[in-house]
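Colleague: Next up: the structures, one after another.
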Structure I
Amino acid sequence: MKRIYCLLSFSVLLFGCSSVTNMDDVRFVSYNDFGDIFELKGEIFELDSVWKPERIFSIDSLLILTDRTCDNIVQIFNKSNRHLVGQNLPYGIGPNEKLSCWSIQFSDNKVYTFDLQMGDLSEFDKYAFFSKRGVGYKTAISIPGATDILALNNGKYAAFHFEDDDSMLSLYDSSGKRENIQVDFPQINLGQMLTNFQKRKFYETRLYYNSKNDKVFVTYLCTDLFDIYDSNLKLLHRIYGPDHFIPNLKINSMTIGPTKDTKYSSVCSCLTDNYIWVLYNGTNDINHTDIVLVFDYQGNPIRMYHLDTPIHGIAVDEKEKAIYCIGEKPELCVMKFSYEE
């Protein structure tokens with residue numbers, strides 16, 4: 001908690017030191033805007049088999065872990081009895097096999113998985129994905145240079161890509177053809193001129209989508225900007241804070257890397273029907289944090305939770321009022337934090 005109280009005392013100074021140049025489109029928030037800090041005590045959520053999970057998702061009565069040390073990357077557990085009830089995405093390069101599972105999207109009757117190494121987004125029948133092992137995907141789309149792809153309700157796709165132009169996000173039709181709708185990079189003064197490739201490194205993003213609200217949520221790895229778009233990639237809300245820092249990376253010839261002063265914003269968020277849950281870093285530690293920020297879909301700060309142990313990966317069950325996370329104490333495990341609104 002020491003980190004939070006120190007940052008609170010400096011929030012006013014940080015407002016004045018912002019390097020965002022276009023203030024008209026930005027809403028500044030501070031820690032104070034979230035109100036009281038809710039302290040949460042976690043418990044180990046014992047599952048019958050956990051190896052080395054990388055990401056965690058919650059849908060209805062199921063808890064889904066991704067783990068590349070297993071024969072099947074996706075491990076599916078029943079929350080009630082905590083037993084493994086399904087496995088999917090065989091690891092490999094053969095038919096219906098995958099090398100990674102960077103993200104999973106759920107809609108009413110579909111599941112989408114994005115393989116970062118293969119660069120494709122695969123569509124599965126939802127019932128078959130959860131009930132059958134090694135089920136084949138129905139369709140797949142590949143976007144050259146994409147590091148994240150979202151499937152949208154309108155049948156189109158949004159992607160963060162490394163194509164050589166000055167756009168950050170682009171919209172693609174159902175066949176994967178790029179449309180004439182692009183999103184520019186945030187207008188932040190970084191103190192130097194950057195190539196388009198360097199901009200993409202400075203503004204590395206994480207993309208999330210909620211099909212019920214039809215909203216795209218964007219976080220930036222090295223600055224605490226948060227964006228909310230509609231499914232046509234129109235910017236609805238841009239939030240800046242609570243620490244108001246800009247990317248602090250070093251450029252050596254063709255490489256870009258972190259400095260000792262680099263701060264990280266968020267590497268994992270979770271969109272539920274009512275709220276946006278951000279696992280927030282705000283420090284030099286990219287791997288673990290103990291802070292969860294909650295926003296509504298209008299970009300309003302709602303609550304802040306402080307967890308009693310650092311974690312990575314977050315999934316939220318609003319009906320159960322439970323936050324599921326991946327922890328590492330005393331060893332790699334799944335944690336559960338019960339909350340009240």
Structure II
Amino acid sequence: METFDYFEDVSFLKGKDALEVLDTLKRTTLFRVKGRDSTQAVLVSTLIHGSEPCGFRAFVKEINEERDYPIDVYFMVGNVAAAQIEPAFSHRNIPEGKNFNRIWCVDQPEDDEETCIAEVKGFLNKLPLLGVLDLHSFMAKGVSPHTFVVSVDDKTLELAKCLSPYVLKIEPGMGALIEAMSPKCPSFVVECGTHDAPEADAFAEVVLDKFFKAYGILEGEAGDALTDDVFVNMTNFKVKAESKAVWAEEKDPSADVTFRPDCEGINLSAVKAGEFCGWATSLDFMVASTGTEDIDVAEFFYVEDGKLYFKQDCVPNLMCANEFIAKESGFYLFEKR
């Protein structure tokens with residue numbers, strides 16, 4: 001393996017806390033904990049974004065339990081280089097680097113990061129995987145944990161509804177890990193809570209426990225469904241790189257758009273057409289896409305008297321008051337299925 005590390009011995013991690021484990025890693029790393037039956041396996045992915053440590057901490061705690069697994073369990077630690085930038089867990093990507101959860105479907109890798117992910121994907125595709133769990137967190141505060149899936153088949157939804165109170169279907173074209181793995185097996189991203197919050201760490205542990213029970217790795221049941229709602233028809237919105245976005249109570253004349261400062265409060269809630277979103281003179285500051293095709297922003301927003309409004313009933317998600325995130329990954333609008 002030239003672009004990532006692979007270990008079948010996790011003993012050198014035991015007794016270490018999360019920061020100590022992080023310090024021992026050199027780059028993207030995969031661990032295999034061999035089970036009694038190696039004809040079946042699951043994958044647990046952590047730290048695809050370096051600023052999202054909840055899943056990594058759950059992995060470290062799980063390793064220290066020293067359990068005997070009935071099947072093979074693979075753990076991945078994704079963007080090690082970003083997570084190691086001081087202070088630890090402060091950087092989503094390395095400066096000027098790629099988003100590690102947008103490059104899993106690249107046909108022709110063009111740089112070291114894309115090559116690494118392509119080789120990891122090739123390795124994973126050879127494994128007898130039954131399921132994939134990718135643990136994340138988010139910048140927004142006061143937002144419920146939620147689960148992303150690519151497929152809404154009955155088998156996938158049965159577990160997804162047990163993992164968190166909201167289930168959202170992403171569209172092809174994002175280039176996410178679960179998009180690459182879903183043709184092989186049910187795959188889930190669980191957004192466990194706000195970055196570095198104790199609640200996110202606790203939720204990640206609960207989700208890992210449910211995932212393991214669902215696949216018979218631990219005894220017991222995954223639990224009852226936490227929701228019946230599924231949100232679909234995802235559209236991704238990003239602020240253009242050359243535009244200036246701010247969040248304030250009043251319009252900032254120096255900005256291309258001033259979003260309402262409580263934007264995080266409307267995540268995962270029903271928004272009606274005509275609801276106020278902020279201030280702008282045009283929609284030129286923003287682009288929209290389903291993942292596979294560009295969409296006219298004017299289908300979803302409009303400007304009237306210098307104010308920005310939602311044009312359709314929708315359910316927003318991952319809105320946060322951060323310009324880098326607004327440009328790099330943006331936010332999403334969904335419809336209730």
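Colleague: Identify the structure, out of I, II, from whose coordinates helix-only ellipticity at 222 nm (-39500 (n - 2.57) for each DSSP H run of 4 or more, over all residues; to 500) was calculated to give -2500.
Modeller: Label of the source structure: I.
Colleague: One of I, II was used to compute P(r) over Cα pairs in 20 Å bins from 0, in percent, and the answer was 31, 57, 11, 0. Which one was it?
Modeller: Only one of I, II returns 31, 57, 11, 0 for P(r) over Cα pairs in 20 Å bins from 0, in percent, namely II.
Colleague: Continuing with this model, one more query. Once Cα Rg over 2.2 N^0.38 Å, for residues 162-265 alone is calculated for every structure in I, II, which label goes with the largest value?
Modeller: Largest value of Cα Rg over 2.2 N^0.38 Å, for residues 162-265 alone: II.
None of the figures in this text is laboratory data; all of them are computed from the coordinates on show. These numbers come from a predicted model, not from an experiment.
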